[in-house]
Structure P
Amino acid sequence: MKKLKWLLLVIAFSPFSFLFANEGMWLPLLLESMNEKEMKSMGMKISAKDIYNINNGSLKDAIVSFGGFCTGEVISEKGLILTNHHCGYSAIQSHSTVEHNFLETGFWAMNHGQELPNAGLFATFIVRMEDVSNAALKGVTENMDEKTRQSVIDKNLAQIRAAAKKNDWEDVMIRPFYEGNKYYLFITETYRDVRLVGAPPSSIGKFGADTDNWMWPRHTGDFSVFRIYADKNNRPAEYSASNVPLKPKKSLSISLDGVEEGDFTMVFGFPGRTYQYLPASAVKQQAEVLNPVKINIRDQALKQIDGFMRNDPKIKIQYASKFASTANYWKKWIGESQGLERTGGIERKLAYEKEFQKRVDANPAFKQKYGNVLPELNKLYAEMEPFALVRDNFTEVTRNTELFTVVGLMNTLHRTYNNNGIAGYTTEKEKILNRLKGFYADYNEKVDEAVFGVLMDTYFKNVPAQFIGDEALATWNKQDESGEKLADYIYSKTRLTDESKIKTLLEMPADNAIEQLSQDEALQFANSLIAKYSETITGKLNELQSSINNLQRIYMQAQLDVFKDKRFYPDANSTLRLTYGKANSYEPRDAVKYELYTDLDGLMAKYIPGDYEFDVPARLIELHEAKDYGVYGKNGKMPVCFIGSNHTTGGNSGSPALDAYGNLVGLNFDRVWEGTMSDYSYDASICRNIMVDARFILFVIDKLGGAGHLVKEMNLVHPKKNQPKAKTAK
């Protein structure tokens, strides 16, 4: 009878207490104790030590944080690394001109001398990681206020860093996990000479562009190739012509066999941020209140920019990266809100919380310690909502109007003048002029004016007057409460949109320059908005967020304590993680089933000559018509992309998709639109990550790019062909 009751309890509570088999972003350090058994039961053929090992080369030694915003992986013993095209986009764009537009034509270095350096770009390896929670939390007590608690932790962390064993060229990074209930140390190694080796044209690397972004089926060759250079001792060094290609501890082999339905897969990388353990009230607010505001603002900005890009090739180059960046999260937020509604994500969280509260109330110790944590969190989120609405209106409008970028730089210059005098002003001025040079190279006043106009209409409509500065409100009223008229007035009066005028102004004596800046119409208008926002919103939000952070940390610990029968993976925080699942098709809605793979036939079916999203190079058409796929095709088809149930997020862009043996089978670059809510609520039925097939990458490099010398650097394998055949029953 006891066994039966236990079984019934598990069945009743399993949707809330136990993870989907494919869910989670796991610390490599803990795979052996927490995940290895499950991974092997799902089909993994290697061990946890093959993935993470500090004594011998392991898969983690082939994974890099690419620039701090994406993931990359080493694919040759000469430091060749692979990442997404969109991760390398800024580097490719920086080397492009109207005459030599590598975004349009692609780029392939035919020797080391042609590989292009990229100032500021870096690749960071994880040498080892270590749980330092006990030392980090030494002296911390439950009755401490947050400021005192953090002060104690900061002192502890300083001691841990100082005592950490590392080489001179290595760095120490310590990050909080589980909302600050645990801490892990990372010893890292950062290489700062990373050179562009190759990239397909955007017609392949961004095929489908914004129409297909976050969508499946997908036909995008989203990859680019770089190389890490080191000094003569194989250690990190700044760029130098004397540097040599890195000799890595580990490089990934590349499978020519691909994957089939149900095959085990892993994704290894640096996921950026997830929010799996928020209360339902927070997720509901995000999906139903805040996301719609952000979506609407970006939708209007994108429509304006798109109109200009379609009619002017120069503007298309200038705004290509900015448009893609803006569109990325605009579309993601749409899918996120819809996915949460479709899968009942909020309802599942409410059911989870009901069980949590039930267990807490049944345990006197838990009830005393955690009894009010959820009601208090819900109360705080309700109190925060009107301020969060203003915040999202303000941040989205200022982020998507480039004029505010220049305003911010001029305000920095003004503050420096006030705080540090002429000497500080002069130094800061040179930094700002240097930054503005790059800014204006990709700036068009007419585009920005059009965006400003439509976004001001939205801002003054959505934000209550008590949160808008008097001067800005008066200017708005004088322009007949019209965004178009306001934009025409501001942009005709300001000097901030013209590089030559800014230079002339800043060449004046500091006193005169600051005085004239303070009289600029755009600066006065923007600073009126900024000052009122700071006065009425910033302080209140910080106060509420501090209280929420404190309670969220307690709620996280409460979940760890109350649900001892549940494995908890920490939220993503841009540290190295491994997620695993299977190559799986899926059914997003009634009567619709999406297959596992897409191929070149499907890509060509989308081909629209001259269209900036769906055009393709003539050479690709020739290869397709001739079925000239080399060793990379399969059964007369050229695989392009595939999907899997690996739990990924931003930062996983460029992460290697690995097979059961740890071989590279693909390159992660996106999630399906229906499953973008996985940052808040993972659902195995529709959450899928999208990967470009490794064979398509090799095909493009070799057959399309003519860079077969790069493929010769790589180790290509056939793991499935080499498997022992099963004995046939007699």
Structure Q
Amino acid sequence: MLSFDALPHAIRLSGDWAVHPVPLESAALPEADSSGWLSVPECANLQPVLHPDRPYWGGHLREINEQAWIYRKSFVAPEDRFPRARLRFDGVDYFATVWLNGEPVGEHEGSFEPFTLDVTGALQPGAENTLLVRVSAPWDRPNPRGSYPINHVIRGLVKGQYEHGEGVIPPDVNPIGIWAPVTLLLDHGISLDRVRIDPALDGTLALTLTLTNATGQPWGGRLALAVTAENHDGPGIADDLALAVAPGVQTITHTLRVPEPRLWWPWDHGDPNLYRLEATLEDGDGRAISCLAQTFGIRTVRLERAPDRFTWWINERPVFLRGSSYMPGLYLAEVTSEGVARDVALARAANLNLLRVHVHVSPPAVYETCDRAGMLIWQDFELNWVHDPSLAFEARALRLQRGMIDLLRNHPAIITWTCHNEPTMVFAHRDNYERHPDPALYADAQQYDPTRPVFICSGQMEDDWQRAGDVHTYYGALWSKRYTDVYRHHMRMNTEFGFEAPAALPTLRRYPDAWARLRHLEGQIESLWAYQAALIQFHVEHLRRTRATGSGGYVHFWLADLVPQVGCGVLDSERLPKGGYAALARASAPLQVALEHDGRRIYGLWVFNDTPQAYPGATVAWQFAGAGGRITCSGQAQVDVAANGVQRVAAELPVMPEDCARVTLCLYGTDGQALAENFYERPLHPLPRPAGYPWKFDPYLGYKVFDRPDAPSLADQSSNVVIRLVPRTLREVLAEWALRQKLPLWVLSAAARLARPFVQG
């Protein structure tokens, strides 16, 4: 992370702020002594502050975003007058307009990006200063031809973390507020603002430093650079160089070479070795006038793309990705380093080596924790589903995507950027993917950060393997009634699959809004968890087995729910495990033995080994047991387990009896110690998709409710009169059929042109 501690003065504006609502369309500011000012803590989203007892659902939350909010903070500035004064905002969601002592000093758009405003002329040294910030995060207007949750609005914010339907973010939540610290920075007009570190495996570091000289005069001094080991005992290096800096923003490039470099690895392939770069600007008298520090790792990443195969290479070693999607919290102001450390530990305990930071940029703790834990990150940009296809929106998105890359690019954990999540979920809405903004975002990300692979979008673009090529599949969930249907689908990369299951009973009972609508599930939770577990195990093992034919990995959806709900998380919002957590952990073990079957017959045994270690002379043993636990047959076979790959075991299994209740597998080393264990409950009798799923839906909660009798169908959540002419049952059948089709791009584009007048607002 960047540190500003070495600046002459960095004063955090801590303590409470006063806030006052104003009409969205009004540019007027409230009088300081007017009524209606409320007190809110610093670093907070407004929803949980204003409604701590009901922060997840209800029109009272929606009303917050139907207004703008004026934040007011008074502070006394130091008496010393510095050549430059700036205000740094670490996070404002979403639009911000800033005044200091009545003078407008700047504006900003974006929920995640820190920004700095020059307030030299407006600051009053030695006196009380009044800071006002107008903050808004408006709702998008309804799309009169849209269907919830995909295109009921055409999204106009470059923001993925709001009102993300069907069990992710509740329908009335659009986080808003000054959610991260605000700091007054006082300096001499010279600053180191940013450093980009591009490492090579031999230890060479290509540094690009951005400096600002705001003095209006040429400046001369020195730049001192020091690289030291952060979490190991390897050697470092130091250097310094003379600088002559012209006024304005300047770029300095320099190369260092770390001796005996220790590489950064994901945890299942090695140690996540980190280094620390400290850069210091010194004036002619040797005094430090600006410093920054950055942790980084020496590692490379590339994605080998081919029509039939994806292979990820970390430090020129193939690495199979085992991941899950993740948001650390519904309101980012509430995310703590301790909470993130707990979540990353739970992901590691589930044998995952990757988290997909889903459609948002997380707080710094997520990236710092993953760097240190050796947890890879698939980083999404802030676009989700259908967005404004205009050139004006494209320009806004391009600026913020560059802001994301600038903010995060030195984190070794991040191995890819994705520009847009599921832009063609409604097949007739293809303007984002085909015109604006996705092609421009993709090209710019490739050019701006050539050290990582880029995905133009995620999901639905299997044919566009050069720019995308990953898929989202929901067999046994949204797509079809049998999760074993995925057996026929071979993919290069699957980045979404999963199934919604309810939170643990104690979690649901704590929240009356949820419990009142989910009480009917009290006796069904265990069976719904069992279905989630069976689906996850089958998908993960299929995707790991198809590494042999081209799969580069998988990203399950998703790790932890954000609210008490029926959701795809294998952990509920209180981090209590659902049934799917243990199944995900078992199926994702770096070394595992698995049964290949399609729910109707068995085909063989496989060994998955994602580690760099081989196990020659290992033994695979199996047992089939009947309903009473009696062993009906058993056997074993020898296998030389190769490092970092998958292989079928040369063994002829007996015909599995129809009434086989349990299959147990074990992989033993040459010393007789168990290396891996796995089991299956009634594999030839896959669990049926639960009743009422996926169409029974609660619009207030924004998620599925299975067989609740009074719940409407998700297929009825459409304002499109053309769609509503189709009978509901037929709508449901057609929707499931359409979602699982794999049509050529030219067919989809042609169909979109024909359907556009009927589905786009």
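Just so you know, all these numbers are worked out from the coordinates, no wet-lab data involved. Worth saying up front: this structure is predicted, and the values here are computed from it rather than measured. Cβ atoms are built from the backbone, for glycine too; each structure is taken alone.
Worth a mention:
- Source structure (of P, Q) for distance in nm of label points 7 Å out along Cα→Cβ at positions 275 and 531, computed value 3.2: P
- At a computed 0.55 (FRET efficiency 1/(1 + (r/R0)^6) of positions 291 and 395 (r between Cβ atoms, R0 = 35 Å, to 0.05)), which of P, Q: Q
- For 14.1 (mean count of other Cβ atoms within 10 Å over residues 435-442, calculated) the corresponding structure among P, Q: P
- Parent structure of the calculated result 11, given that relative contact order in percent (Cα under 8 Å, 6 or more apart) is the read-out and P, Q the choices: Q
- Answer label among P, Q for the case where Cα extents along the principal axes in Å, for residues 75-154 alone, calculated from the coordinates, equals 65, 32, 18: P
- Distance in nm of label points 7 Å out along Cα→Cβ at positions 67 and 195 derived as 4.6 - corresponding label from P, Q: Q
- Ranking P, Q by FRET efficiency 1/(1 + (r/R0)^6) of positions 299 and 603 (r between Cβ atoms, R0 = 41 Å, to 0.05), the structure that comes out highest: P
- Structure (P, Q) behind the derived value 7, 24, 29, 25, 12, 2, 0 of P(r) over Cα pairs in 10 Å bins from 0, in percent, for residues 211-442 alone: Q
- Origin of the value -14500, where helix-only ellipticity at 222 nm (-39500 (n - 2.57) for each DSSP H run of 4 or more, over all residues; to 500) was derived from one of P, Q: P
- Source structure (of P, Q) for distance in nm of label points 7 Å out along Cα→Cβ at positions 51 and 691, computed value 1.3: P
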